[in-house]
Structure I
Amino acid sequence: MNWDLILLLAFWAILLIIIYTHKSKFEIQGKVIALYRTALGLKAMRFVADRFPRTLRVLGYIGVVAGFLGMVVMLGFLVYGTWQLIFVPSAQPVLSPVLPGVAIPGLPRLSFFHWIITIFIVAAVHEFAHGVLSFVHKIHVKSSGFALFGPILAAFVEPDEQALDKAPKRASLSVLAAGAFANFLLTIPFLLLFAFVMNPVAAQLYMVPDGIIVQNVTVGGPLDGQLQVGERLMQVNGQDLVSIQDFLGALDGLKPGDTVALVTDKSAFNIIASQHPDFPEKGYLGVVISQSITSTRPAWETSAFLWVSLLVFWVYAVSLGIGLFNLLPLGPIDGGRMLYIVLLSFLPEKKAKKIWGWVSYLVLALIIINLLPFLYKLVLYIASFFV
C-alpha cells in the first residue's frame, strides 16, 4: 500500500476541512485558490534588505540575467521533451509532479515527510528572496502567507502591485527573478553536501552493494510485461549481478537484435534487444534499475543517515526544479510576468497582452501533455479504493 500517497491525500483533506471551517480567515479566489495572509517574516526581510542593500541590488540584477537564461533553457527543454513524448514511444515526460508516493524514473521515492520539509524550505527561501528584493527597491510588501492553489501547497509574499508596476522595469524584474535565483543559490550548498559529504560517507560506512532492483519498465519496451517493479535481477547472460556496474558491464556492446538471457528472483527468460530511441546503433531493453544495498552499521543508524541524505538530495533537486519551473513564460508565475514586462518595453499594451496570452497557453498545453501520464496513474490509484 502506498502510505506516502495516502498521507498526502489525508493532508489535503485536512487542509480543505480547515479552510471550510475557518472561511473568514482565508481569501478564496476563483473557487480553487485559498490565501491565508500574515505578516510572518516581513521584519526579517526588511532587516536583511537594510543591512546589505548594495550587494543585494547587484545580486538581483544578476538574477534577472540568470532568470531569462533559465527561461530560454527551460522552454527549449519543455518543447523538445514534449515532442519526444509525442513521437518517440519509449520517451518519458520531462515534467513530473513533486508529490510523495509518485514514482519518477531515475529518482528515489519521495516520502511524505521529506516532501513536507523540502517544500517548506524551498518555498520559504523563494518567497523570502522576493520580499527582500522588494524592500531593497523600496516597494511596499503588503503581506506574506500560505496558499493552496488547487492541490498545490505554496507560500507567498505580496508586494504592492501598483508600486511594483510603477517601479523601474529593472527593479520589477529584479523582484520577480529573485525567487528563482535564490532557489538556484540554495541548490549549490545542498548539491555539494550531497555529492562530497553524504555520498562518500554512505559509500564508506553504510552502503554495500547487494543486488539490482527493477525500479521501472518502459511501456512498449522489450521488457514490458516481462519484468515487474521490485523484481531482483540475478544474472545477465550468465553473469551474476551484485552492482549496477555488473549490469552495465554485462550489456556493454549490446546491439539491436541481440538476445539477452535474464534471470530474476521470479523467472528466467531470453529477450531480444530493440533499437535505442536516442542511439540507433545501440541495443535497448527499456528498464530502469536501482542499487539494492546492505549496511555494516546498526539498522537505526543506517536508517537515520539515509533519511537525512535523502532530505539533502530532495532539497537540492526540488529547489532547482521549482526555480526553473517558475521561470517558464506562463501567465501569473514569475517567468510569465517577466516576459510581459519585456514585451511592454517594445510593444503596445494590447499587442503585448495578446502575445503574452498565446505564449502562456502554449506553455500550459505543453505542461498538461507532460503531466497526463502521472494524472492517469493517480486517478487509477484513487479509483482502486472504490473498485
Structure II
Amino acid sequence: MIDVDWYVLSFLVFVGIVAFLVYRKRKDVTHKYYLFYRYDTEKGKDLIDRIAKINPKFWKHFGSFGIFVGFCGMIFAASFIINSYITYITAPQLFTPTLSLVIPIPFSEIFFVPGFLGVPFWYWVIPVGILVFFHEGTHAVLARAEKIKIKTLGLFLLTIIPGAFVEPDEKQLKKANWKSRIRIYAGGSYANIMVGLVFFIFIAGAYLPAFYENTLAFGAYSYTENMTEMPAKANNLTGSIYSVNGERVRSIQDLAEIMESTEPGDTLEIRALKGTVIAPLFDIIVAKDLVFEDYSIETVEVEGRPVIGISGPFYNVKILKEDVGNPVFMNFITGLLIWICLINIGVGVVNMLPIKPLDGGLIIETLGERFLPKYKDNITKGFSFIFLFLIIGNFVIGFV
C-alpha cells in the first residue's frame, strides 16, 4: 500500500484548482513572466460603498484612532529592530534575528533557520486570506468614507501566493486632505492588528484554557561559579517538565513549591515531555506528537538550597487535555487560530515601518509633504534607507 502524505496531496489539489481557475478566466487575467497573475473586477464596489455610507463619521473616527495605533506599531517595530542590535553588541550569544521571512511550505511541520520561517501551507494561506481581506477592505472603506473613488479591485497570484488589491483613484487621493490620506494609509495595518488582538484574546482567554493544559519549559541550564555542570545538564534533561515526584507541574510556582519541600541530596523523579511545536503564541508554545521521558536527578546544594540546575526564561508549553477527542483536528484548528493571530499582528506592525511603499512609509511621505514640503523626498528616502539597512543587516547577522 502506498503511504500517502495527505498534507502534500491537499497542497497539490489547491495548486491544481488555482491553475484551473486561472486557465478558465484566462481572457480576463493579465500576467507577467508567468509568475504574476492579476484579475480585475468591479464586483465588491457596491458593498464597499454601502459599508462606508452606514456611518461616515464612525469611519473617520475609526481611521483617526488607527493613526494612533499605527504610530504605536511603527515605534514598536522600530524599537524592536534597534534593540536586537543592542543585544548583538552587549550579549551576542543571545541574539536572534528580529524579523524572519514567513514562507509557506507544503509540509505539516514548521521549518526554521535564522531569518527564515517555513510555515505549513494551510497555516499560511488561510491567515493571509483573512489578512488581505481586512487590510484591503479597510483601505477601501476608509477611502470611500473620505469620498475617494475606488478605481479597481481584484485578485492576484504571485506563483502560488494569493492576494487581493484595492486601487483608489490616485489623482483624488493626492488632492485629498493630508489627515484623510493618513487615515486611509494607517487603516489597513490597524485593522490587521485589531484582528490579531481579537484572536489573541479568544485563544489565550478562552480556547486554550478550555482544551489545553500547561507544562513548564526552561530556557537554559545553569552552572556553578566555576562553570561546573549541574545535575540537569549532566543528566541531559530536555523537554518541558510535566511532573516531579508524581506532582503535576503547570507553572514556575508549582516547581518552586516542590523545591521548597526538597532537601539537598534528594532525588527527584522528573517526567518530561517532548513534541513538535504547532505554533508559538508569544511566550506560549503549543505542542503535539508528545513523547514522555523519565529522569532521576539528585539535587545539589547551592547557597543552602537544593537545585537541579535549570534557569529561565520559562515558557508555558500547552498540551491537549486527555479528555479532548480528535486530537489531529483540534491541533490543526489550534495552529490555524494561532497563525491567524500572529500573521495579522506581525504584518500589521511590520507594514507600519517607515519604508516606502509600505503604509508607514506613505504616512511619513504625507507628513513630510504637509510640514516640510521642500525636504519631503529626502525625508522619505532617508527613513526608507535607514530601516531597509537595519532589516537587511538583521538578516545577515543571523547567518554570521
### If distance in nm of label points 7 Å out along Cα→Cβ at positions 174 and 342 is computed and equals 4.1, the structure in I, II
II
### Query
Out of I, II, which structure matches 130 when volume of the Cα convex hull per residue in Å³, for residues 86-141 alone is calculated?
I
### Query
For Kirkwood radius over Cα pairs in Å, for residues 198-365 alone, which of the structures I, II scores highest?
I
### Summary
Computing P(r) over Cα pairs in 20 Å bins from 0, in percent for each of I, II, the value 22, 49, 25, 5 comes from structure II
### Query
When you work out distance in nm of label points 7 Å out along Cα→Cβ at positions 262 and 294 for each of the structures I, II, which one comes out largest?
I
## Note on the structure
When I, II are compared on FRET efficiency 1/(1 + (r/R0)^6) of positions 310 and 350 (r between Cβ atoms, R0 = 41 Å, to 0.05), the highest value belongs to II
### Query
I, II: which one has distance in nm of label points 7 Å out along Cα→Cβ at positions 22 and 62, as calculated, at 3.9?
I
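No lab work stands behind these numbers, since they all come straight from the coordinates. Keep in mind it's a predicted model, so treat the numbers as computed, not measured. Cβ atoms are built from the backbone, for glycine too; each structure is taken alone.
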